[in-house]
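Asks: There are structures below to look over.
Derivation of every value follows stated rules applied to the coordinates shown; laboratory data play no part. Worth saying up front: this structure is predicted, and the values here are computed from it rather than measured. Cβ atoms are built from the backbone, for glycine too; each structure is taken alone.
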Structure 1
Amino acid sequence: MAKQFGIWDWVVFGALLGISALIGVFYAIKSHYSANTDPTGEFLMGGRKMHLLPVSVSILVSFMSAITILGAPAEMYTAGTLYFLYILGLILACVVSATVFVPLFYPLRLTSSFEYLEGRFQSKVAKLTGALIMIVQQVVYMGIASFAPSTALEAVTGFPTWATIVTIGCVSTFYTFLGGMKAVVWTDVFQSTIMVAGLLAIVIQGIFKVGSFNEVWKINKEWDRIDFWEADPDPTVRHSVWSLIIGTAVTWTGAFGVSQASVQRFCAVETFKKAKASVLINIIGCIVLVVLASLAGVVMFAYYAQSGCDPLSAKEVSNANQLIPYFVMEILGYPGLPGLFVSCLFSGALSTMSSCLNALAAVCWEDVFKPLIGEKVSESTKTWITRVLVAVFGGAGIGFAFMAKNLGGTVLQASLSFTGAATGPLLGIFLLGGLFPWANAAGCVVGGILGLVMGMWVSFGAYSLPRSGFPLDFPVENCSLPMVYNNATASSTSATLSVVQHFYTVSYLWFSSIGTATTVIAGLLVSLCTAPCFPKQDVDPKYLIPLFDRLFCCFPESWRRLCRCG
């Protein structure tokens, strides 16, 4: 690496960490001197008086993390522009979440989304099953999100991976421990501005280096990178119109609609109208962040095509996740700008991890500890219990980040593979409860467990298969080292795969859908088989989703009446 971090880069980077920590200290002091009668509610839900825009931003950056900043450019660089269709899946997910799930959860005034399962199925086991799946999903996601910037920082500065992981874990745990929901939301707002600024700096400076955006586009087209249509219905095709739109929509509906991090935030605003808007505003945020990150990959490829040497082929970087930081250190030669980019990565990781910690503490308190000791301890003790939970899960996230070092592929694929596999059954159990009045607690528990097992089995199985080379060509004519990725001779192992292994080749974008479908189908079958063991109950309408009324709310009442079931 030709350039290294300078003093101003470290100043910018240190300022990010310092300001994030100070926000936590500020809200801890403010909470201490306030006359709030419900400090636990204040810590977990911000007193349910959070403002619309900060909550919207917090929902966005809870999921759009360093994984997106590293993974999206790597996807565009190695596989072309088809990934842009991912945005359509995100938009669809926001619309479905706002019209179907916000009206379901907000009127219930939830702290934990799994309180819904207890009310709907009249079962604590159903609630705990959902909570267990969520804990698995969030710990995995924290680990991957924390690991993502560590490999980048090591590539550009030599800063050890372990030190980066520990720094992210400790800083995010520190300000979440002190300030709770308000600290998390306002640090998310601050960190989101750093993320956008870092991506803009890369795209603008990269276009300037190449010459113009027209030249960037022309080069990518000459190298067959421009592609917006792949309609092959084969589910083993890695990226297609179907997987990028439908598969993505299912995965992100689970994130925006039913995940604890999202439900906890949109239930923390004052009115239903604002809760719905807080999810819909994410459409704008998703477009901005994904387009900027994707353009960074397009610009990066044009730059290296002009220079005639792909860093992957020349082994200047060890994996695709290091492409964008390597590029940054080449083109952002102004003091402080490389530090801005690394701060951008850390902002994504910190916002994601703090949101996960806040969500995990809320679920464990509401669903596990509160029923056991809620009436036996003082309000201050309750708050300290939730803070200790933040610290415990912070340690768990750090631990899984070290495990994530062994994952192959881009961090984006790793994240969508493993967290998507756990998000699927979460979405499945809420759909089971909301859409099917005859579903019972046994169906919820068995369906959720089978959905999680199926999703994780496919995810780990997919990672056990050997990986072939990238499908597109790369510029290597000016490289001083021989080509490493020989795409023409990339081995294909499909001919020797067993039936089970063929199942593992399903696109990672379908993993969440597999978990959702497994949960719903298994849940319905188990409900039917166990119906004699469960006395028939009338389900309170507040726990059901009037699907046609929600999705077709703009249609005339006479049309919607014709579509309703029962």
Structure 2
Amino acid sequence: MSNQDTSFEDNSKELNAKEKMVRGSLWMTVGNVLSRLLGAVYIIPWYAWMGEHGKVANSLFNKGYNVYALFLMIATAGIPGAIAKQISYYNSLNEYKISQRLFKRTLVIMAGFGILCAGVMYLISPILAAGDPNLVPVMRALSIAVLIFPSMSVIRGYFQGNQDMMPSAVSQIVEQIARVFYMLLATFIIIKVVKGDYVTAVIHSTFAAFIGMLGAYGALIWFYKKQKPEMDRLIAGSNNTVEVSENSLVKEMITEAIPFIIVGSAITFFKLVDQFTFEKIMAGFTNFSKDQLSSLFSVFSANPDKLVMITISLATGMAMTSLPLITEAFTKKDEAGLAKLVSDNIQLLFLIMMPATFGMVVLAKPMYVLFYEPDVLGINVLIEASYIGLIMGFFILISTTLQGLYKNSDAIFNLGVGLLIKLVLQYPMIRIFEVYGPLIASGIGFTVAAYLMTKKVHEITKFNYSLTIRRTILITIFSLIMSGTTTLVRSFLYLFLNPERKFQALIIILISVAAGVAVYGWLALKTRLADKLMGDKVAKLRIKFKIK
């Protein structure tokens, strides 16, 4: 019995790798994008309620989250990706009993590790705050969420390893709904009702991460109990020919997890470099005050992040989906299937991310106004950040692919090269380009790292370089046509709508996006490109819309 026959999502028929990839990517994309949208939409009322403290408050919030993100990676120790990879491996051997043992043992270990990491983050917050007293309580509020995140991530990794992406996707949405609800309610009461200060509001806004995780945990437990009878049936049918001790399982997991924490923290590492260097470097050759520097940090880091991470989440969802599939094909020595899977994954990434990026560039002004305020500098930085986000998205996918091929040391080394380039370029880029500098340095660093990783993946899998590049060029052409259409629609709407008014900016965005999606969708269906990358089921859309 193969894992393809017994996937949680469809036990009645065998799903090929492309169908699994598309189905899993769909769930993870929906979960990631909706959760990111919720995580971005809250900023509209939140930023408005902060009044004149909006940029500084957002900067404080973002600085706390940068450190928190690093601790989440340390606390989870790369477990979601590692456990998904190992469970997929044992499932492909029909050793479901070992997969279950691995899951339960890891769950207990990570629950304890969560307590340890939360305590450490709470205690050393004054050091990590680097002299900012307002940042200490923000970090401590976030440390509480570190308590439960590791064990929750184990459950997500367990479902992903079984190639069932729905529970993870739904739990992400539940998490954001609970988080945003508490955040907005607390901020409104503190700022508008009791007339409190913005620092207190930021503290409660970050504590909302813990509230969100409680909701996500509940959703995951519900899915686990619902699917337990099916898993019991698979365990009963296991081969039971592989003998692995508890200690070996734990050692195996740790060996796989360490590279995932390092490579998975790539974006966080780059952002921490910005956090601890930007204001100091800028202070060395400008006369900006501390609040002005904090506002500038918000302009290039905190503000665009809320929007750009929506597109990056597309890559994250695909990477989570592709990891167990890559490992399964590699384990079964399916060389032709592996090469095609890698090529299709890269093309599918650009098929989704490229139009999303170009669309954000065209609509940067109304989007920035909708979420923040009319600000020429902020809009220009958002455009730059959008392009860098496309590079980051590809890095996430290709680094995960390399790790799925058991080339962890190569992934770490190549990331190290990219990070070193970032460190070397950070000062001259900021000195020359000021607020644009950190993003340029990050873009170059990620580009070099991704290029080196792509070369290594090609060396191992021999995926069709020529076909991948040709189709990527075709996707780029389609995206440019879509971008031109969106620009025309946007320009027409500017004739009678003011993009500097929030509601009118929203109308411009909705109509322009609808036009862009229609044109891009028609091109992808007309040329059969969508069929080739997403499977025959896409043909139903062509019939529905009468596209020959």
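Asks: For structures 1, 2, calculate distance in nm of label points 7 Å out along Cα→Cβ at positions 91 and 371 and state which one comes out highest.
Replies: 1
Asks: Assuming -28000 is helix-only ellipticity at 222 nm (-39500 (n - 2.57) for each DSSP H run of 4 or more, over all residues; to 500) as calculated from a single structure, say which of 1, 2 it is.
Replies: Only one of 1, 2 returns -28000 for helix-only ellipticity at 222 nm (-39500 (n - 2.57) for each DSSP H run of 4 or more, over all residues; to 500), namely 2.
Asks: Still on this model: Could you tell me which structure in 1, 2 was used to calculate relative contact order in percent (Cα under 8 Å, 6 or more apart) as 29?
Replies: 1
Asks: Assign the value 21.8, calculated as mean count of other Cβ atoms within 10 Å over residues 43-50, to the correct structure from 1, 2.
Replies: Derived from the structure labelled 1.
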